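Please find the structures below.
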Structure 1
Amino acid sequence: MIEAKGLTKRYGETTAVNDLSFAAEPGVVTGFLGPNGAGKSTTMRMILGLDRPTSGSVTVSGKRYHELRHPLRTVGALIDARWVHPNRSARSHLRWMAKSNDIPQRRVDEVLETVGLTSVANKKAGGFSLGMSQRLGIAGALLGDPEVLMFDEPVNGLDPEGILWIRRFMHRLADEGRTVFVSSHLLSEMALTAQDLVVIGKGELIAQCSTADFVSRATEDAVKVRSPQLAEFRPLLADAGASVRGTDGGVLVSGMDSDTIGDLAARHQVVLHELSPQQGSLEQAFMQITGDSVEYASDFDHDARAATELAGTGS
């Protein structure tokens with residue numbers, strides 16, 4: 001478990017993290033989200049003892065990182081995939097890490113096999129692609145068989161097969177009862193990976209809840225309707241209390257579920273060609289909820305955000 005209480009970090013007059021409290025529980029994948037400059041990297045560095053909090057505290061399995069005698073056995077982390085001596089082989093790099101925490105050397109080959117790097121174990125890490133470096137970083141995080149795992153942008157550089165692998169792998173780690181804490185800007189992937197979310201903006205907590213709750217809180221579900229009789233059907237839907245807005249090839253109806261729409265169409269002998277529920281996305285929810293927390297935004301960012309909100313609300 002990772003638990004932050006009133007975590008604050010200031011650099012001179014700049015506050016990077018402000019009174020941040022959250023918990024990442026065992027048995028689930030917790031996504032850590034926020035706009036650029038939100039304080040995610042600073043928070044993760046404080047969890048790992050790389051930055052000292054100005055005030056507040058953060059613990060891993062009930063202890064501060066510096067209190068852990070063999071930290072790699074409690075928490076494994078991938079923060080920077082390129083953090084490896086370029087002239088060391090993958091195997092030598094992991095052996096060095098294992099020796100520093102009294103981890104048996106046999107574990108090195110086990111994790112290399114787990115991440116699919118056995119065939120290149122003796123090659124210099126400096127020649128690795130970004131995807132291979134990510135896999136080596138994941139191997140290092142797994143080395144001590146820890147109960148807590150932290151990943152920062154773990155799918156960068158991975159091909160679709162690799163992305164699917166890491167998603168399933170993180171789910172398996174959580175199913176084993178481990179705490180899995182992952183930060184990523186790929187919201188479509190996080191929607192498939194994270195069961196819970198911690199969302200921050202400008203160093204402060206915006207939300208901590210399940211992914212489903214976060215999306216439903218910020219977006220409105222609708223039903224897509226296609227019919228050759230839309231001109232007749234739209235006023236019937238409006239009279240029944242539904243909100244109707246145009247979309248490509250049909251309309252989106254909110255405030256009424258698909259069963260009710262279907263019954264209404266049947267009563268008035270309206271032919272339907274499509275009746276499909278449309279759920280809001282994590283990207284829509286994120287853009288809407290974090291809209292006031294973007295530290296650096298261009299006109300293009302504002303236009304993109306407005307377009308996303310328009311798609312989600314139908315205004």
Structure 2
Amino acid sequence: MSTVQPPDPRDRPARLTVGVVGAGRVGPALAASLQLAGHRPVAVSGVSDASRRRAAHLLPGVPLVPPAEVLGRADLVLLTVPDDALPALVEGLAETGAVRPGQLLVHTSGRYGAKILEPALRAGALPLALHPAMTFTGTPVDVQRLAGCSFGVTAPEELRLAAEALVVEMGGEPEWIAEEHRPLYHAALALGANHLVTLVAQSMELLREAGVDAPARMLGPLLGAALDNALRSGDAALTGPVARGDAGTVAAHISELRAHAPQTVAGYLAMARATADRALAHGMLKPELAEDLLGVLADGSDKDRGTGAEGDNR
């Protein structure tokens with residue numbers, strides 16, 4: 001008995017040619033996701049050897065060409081360059097006449113909204129800001145991770161539906177971010193994700209120093225549960241010596257960190273103070289215990305400022 005084959009995505013109407021300017025970790029993954037939705041990557045630009053290898057791996061057969069030529073070939077162009085490089089790139093492309101009227105120009109910066117594309121808009125392009133709230137590895141696993149990933153979407157009102165449709169085609173979930181809120185939105189993501197990596201890496205180093213052979217295996221279940229509890233319950237998920245007001249334990253932590261890893265003391269103190277403030281505000285930390293705890297943190301901060309990193313390492 002014959003089976004009915006699903007339609008080939010390439011047979012769908014209104015498919016777009018896709019170009020990527022900046023073959024970092026993000027651009028090739030997004031282009032590969034659009035390819036799965038039936039769009040056709042036609043050009044990519046990359047400077048470093050790593051970016052060229054990445055493009056060849058995720059977008060095999062797609063030619064590497066200069067940025068202006070990418071725009072010349074594609075209906076939809078992904079500008080996936082570092083935040084600080086984006087303004088000059090957009091201005092340069094517009095000034096050289098590379099931007100075509102009616103061309104969809106998409107940047108993936110979390111910091112900027114659609115206004116950063118104003119020079120291209122004046123040249124007739126359609127500006128979209130689509131920022132995936134995801135960390136990227138530069139490997140095919142990124143394409144899988146886009147399934148269900150939230151995207152911060154900013155665009156002119158008349159392009160809102162088009163922007164959201166592209167996100168859905170990449171497997172993501174569109175979340176509308178007002179232009180004026182983009183820096184705050186991006187700061188929130190960096191605070192949670194980027195700083196998390198630093199904290200976890202420091203924690204693993206300290207566990208190795210304490211003689212733990214497999215710190216990742218030890219931390220995995222603990223951090224997974226902590227993250228799940230925090231996402232479900234917010235501040236109600238706070239546990240540990242700071243939330244309990246165990247000033248003696250916190251003092252011991254500071255002493256050990258100063259002896260074995262002085263570079264972590266400032267971060268520990270900052271996070272402990274922030275945790276204490278939130279625990280107090282939510283009635284979890286008793287005021288009579290908070291006084292001793294905050295005294296320990298203040299004393300630790302004074303010593304940290306008095307000695308400095310160089311004094312701690314002597």
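Each of 1, 2 could give FRET efficiency 1/(1 + (r/R0)^6) of positions 141 and 181 (r between Cβ atoms, R0 = 30 Å, to 0.05), but the derived value 1.00 comes from 1. From 1, 2, which structure was distance in nm of label points 7 Å out along Cα→Cβ at positions 29 and 237 = 2.1 calculated on? It must be structure 2, since only it matches. One of 1, 2 was used to compute relative contact order in percent (Cα under 8 Å, 6 or more apart), and the answer was 20. Which one was it? Of the structures listed, the value fits 1. Between 1, 2, which one scores greatest on distance in nm of label points 7 Å out along Cα→Cβ at positions 157 and 173? When distance in nm of label points 7 Å out along Cα→Cβ at positions 157 and 173 is calculated for 1, 2, structure 2 comes out on top. So helix-only ellipticity at 222 nm (-39500 (n - 2.57) for each DSSP H run of 4 or more, over all residues; to 500), computed for just one structure, reads -15500; which one of 1, 2 is that? It must be structure 2, since only it matches. Using distance in nm of label points 7 Å out along Cα→Cβ at positions 213 and 269 as the calculated read-out, with 4.9 as its value, let me know the right label among 1, 2. Traced to structure 1.
Each value in this text was obtained by applying a stated rule to the coordinates, not by laboratory testing. Note that the structure is predicted; figures quoted are calculated from it, not measured. Cβ atoms are built from the backbone, for glycine too; each structure is taken alone.
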